[in-house]
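*Asks:* Structures are listed in the sections that come next.
Computed from the coordinates by the stated procedures, all read-outs in this text should not be read as laboratory data. What you see is a predicted model, and the numbers here were worked out from it, not measured in a lab. Cβ atoms are built from the backbone, for glycine too; each structure is taken alone.
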Structure 1
Amino acid sequence: MGANHAEAPVLEALARYQSAAELGFTPPGHKQARGADPRARAVLGDAVFLGDVLANGGLDDRLARSRVLTRAEALMADAVHADHTFFSTCGSSLSVKAAMLAVTRPGHRLLVGRDAHKSVVAGLILSGVDPVWVEPSWDASRHLAHPPSTEAYDRAFAEHPDADGALVTSPTPYGTTADLAGLAEVCHRRGKPLVVDEAWGAHLPFHEDLPTWAMDAGADLCVTSIHKMGSGLEQGSVFHLQGDLVDPAELASRADLLGTTSPNVLIYAGIDAWRRQMVERGTELIGRALELAARTRTAIEAIDGFHVNDVEDFCGPGRAAGLDPLPVVLDIGGLGTSGYRAGDWLRTHHHIDVHLFDHRRISAQLTHADDERTTARLLTALRELSAHAAELRDAPEVAVPSPADLRTDQVVLPRDAYFARHTKVPAAEAAGRIAAEMITPYPPGIPVILPGERLTEPVLKYLLTGVEAGMFLPDAADRRLATVRVVAES
């Protein structure tokens, strides 16, 4: 008998809990909103507190005999053609660490695209895994990285045949995708697993006009963020597994090692509801979003100073394998200002928050939740931005290095450098020293400097001029970068 996707086990269990008037002498301490500050209830609404119950001993009994979470995970696996699915309430930042630790171990090597998210680097620091960095496909003219090519991973395996597997980020935050089928073949030819950080691709299984998603491309393990392109709540993440190269029990154990013992079932409910929504209406909802994105892209392209990056810009030999059109990436070089300044102007004057901003781009992320009303407001704001561009010119210039100058040499393992005795030095004196911290422009969260890399003048100048232009470095010990944390010299 096939799966019944009309079911939503987590939502239904919450409904039963409330209708039965269960009385808990357990956490959470607000006790179904009764103890919550009335001011919090006024802002958040009682539904948040009423849905906040224990997973076991609340949503399910103490032994999980109703298999609420297990059934919800099985339905998700069926919906996306995976063998096993695991829910996480700690975001894909945790899920990708669990995935890494399921395929490799301390002291072993793992091939990793150098455009990886900072959560991957955090996993390397925690685990002591030795990364073999695989260079992205750099677009030097646009100062943008696309996923590494199949050939780049093939070469890396040839040079490091002892690597336990490979990890690639696809889609990138800019919507570009890797040749996942090709990468899976490269890995499987050697009996090695392919892990895909597909945090931006939760919607990909549900429409044929989107790039092929990881499970259908033959990847062994992938991580998706339901809150990014789906309808889940923040921190809602799922990892999927197929094939026999990764033991599902090992993956579950790694997730248990890293995850919380107090999961928020509201996040589980959001994941569960998203799966049902997509199975029942995904083709319709995402199809409508794709049509809206196409119209919006055309309208933005007609605004003075804007260019919408598309397949012709991002895809082809030496670039990306595919493009998700829902992240609408706007090159605003024609406006004569920076993405930082443009993003701030849009928020201040139109209460519009764009997704990404860098020295020459902003990005407007569209999903199935958008409609003509929301995109009309976006277009109005962008036209106003174009009309006021003269006021935003003379933005501080960011000294973006060439791809060759952007890369720094890894001379110490990330874990060793991070936990080494460190000191702070003025940024002007840091060239040649070994970084003891991660320094990551955010968004999109791809580190420029990793612990264990030797600092260089071009990279430091890039970050210093970036900070002056409006770049945000949330993980740097000194966010203004007057000083840099480096490994202390003996």
Structure 2
Amino acid sequence: MKTFITEDFLLYNEAAKVLYHGTAKNLPIIDYHNHLNQQQILQDKNFTNLSEIWLGGDHYKWRAMRANGIDESYITGEKSDYEKFLAWSKTVPNTLGNPLYHWTHLELLRYFDIDEILDGKSAPAIWEEANKKLATKEMSVRSLLKKNKIEFVGTTDDPTDDLAAHIELHKEGFKINVSPSFRPDKGLNIEKEDFISWVEKLELATNSSIESYDSFLTALASRVEYFDEHGCRSSDHGIEKMFYEQATKYEVAAIFQKRLQGRALTKKEVEQYKTYTLLTLGELYAEKGWVMQLHLSPLRNNNTRMFKQLGSDSGFDSIGDFQIAEKLSGFLDALDVNDKLPKTILYSLNSNANNVLAAMAGNYQSSEVAGKVQLGTAWWFNDTIDGMESQMKTLANIGLISNFIGMVTDSRSFLSFPRHEYFRRILCNLLGTWVDEGKIPKDMALLEKYVKNICYENSKRYFDL
């Protein structure tokens, strides 16, 4: 059966069609936050089969398969790639209303020219056709990036990474800007079991001995410098519960020593350490002109049994419902009061906090850059039609959607870039709906400017590209 994805997919009014086909459709992509493997870009990898490129590491699909009663052996277990693909293809018809249904068919159509509904019946032929194309040079990783008109890729990198792949890509003059993003979560999560081993990795990366908090901060600062030298434009932080607990450097140094000695920390001490350390990093980001991304309110590793079996990032995270306003205000203000607040993007996995974050962003704007503090795009569980529309309406209601920096894939898959198309169609339809409802003027020149800026120009300016 042919797919439902027509030329005017998700475009329900004339203004939307004009905006999408005339402006949004052909704009380049700046994907400033994702989890792509830079080594695979350097190698220009060709994936062996559709399961490897599509299902490997994709916890979105894994969750859907589990919800469909698929045994774990067909998800992360020992079954063959073909058996896992068949299990996914039998799940797809049950995903109506889930963005996975749209993404799956967009990706088959855009990458493989397969205009068929994926189900148990069509799966064998789709498997054969897609795998033949994956073996060609036109489907190598770099070719996929070029096919999607990608200009900028912001990967996610631990401060201890050597960035070797980024360095080699830069040396060879690869035309797409593959930029590292500084993700120091393991250095902030002092309460976690792996904190000491991570400090030891930081020692190796900096060729230093970390025996005090001062030496720890020096080592972190040296990694910020290293990342900056190799094209880093942003940091990224995954924060479950927003923290802000004031402390002196002397107090935090004592807390750091206490942890090095293997002694348990109180909840207050953990928060004091995180606050002082991230404030210090925030000042460094501001000096470098980086963007600070704060991803708030995931509730991670809920299933203890499966965490022990598979580890983190395996599809057992969900939405947290932590209060964030007061502590976030304290944190941002502590940087701003010294004129050290970097450009900042605030994402919430709990969409109930979008009003809070949109209002908070308005407290810390600046003439140095329009939209200095951003309400981040609908993220993870929220990058649905309803979630994207809700996030954009909130931003328009409380702030200025004209300065919005748009969509990211937040993905580990090289087939995920049609999510930008998905977002662009939703954006154009939202604007066109407002025109039809008489909420905004039918000034197509103005609306085309909004679309071009939100989909491309704003992020290019914001990240100084």
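*Asks:* Rank structures 1, 2 by mean count of other Cβ atoms within 10 Å over residues 175-182 and report only the one at the top, that is, the highest.
*Replies:* Once mean count of other Cβ atoms within 10 Å over residues 175-182 is worked out for each structure, 1 has the highest.
*Asks:* Identify which of structures 1, 2 gives the largest calculated value of mean count of other Cβ atoms within 10 Å over residues 343-350.
*Replies:* Answer by largest value of mean count of other Cβ atoms within 10 Å over residues 343-350: 2.
*Asks:* May I pose another question? Tell me which structure, out of 1, 2, gives 14.9 once mean count of other Cβ atoms within 10 Å over residues 319-326 is calculated.
*Replies:* Attributed to the structure labelled 2.
*Asks:* Another question, if that's okay. Compare relative contact order in percent (Cα under 8 Å, 6 or more apart) across structures 1, 2 and report the one with the greatest value.
*Replies:* 2
*Asks:* With mean count of other Cβ atoms within 10 Å over residues 191-198 derived from the coordinates and found to be 24.9, which of 1, 2 does the value describe?
*Replies:* 1
*Asks:* 1, 2: which one has Cα Rg over 2.2 N^0.38 Å, for residues 111-158 alone, as calculated, at 1.49?
*Replies:* The value was obtained from structure 2.
*Asks:* Next question. One of 1, 2 was used to compute helix-only ellipticity at 222 nm (-39500 (n - 2.57) for each DSSP H run of 4 or more, over all residues; to 500), and the answer was -14000. Which one was it?
*Replies:* Corresponding structure: 2.
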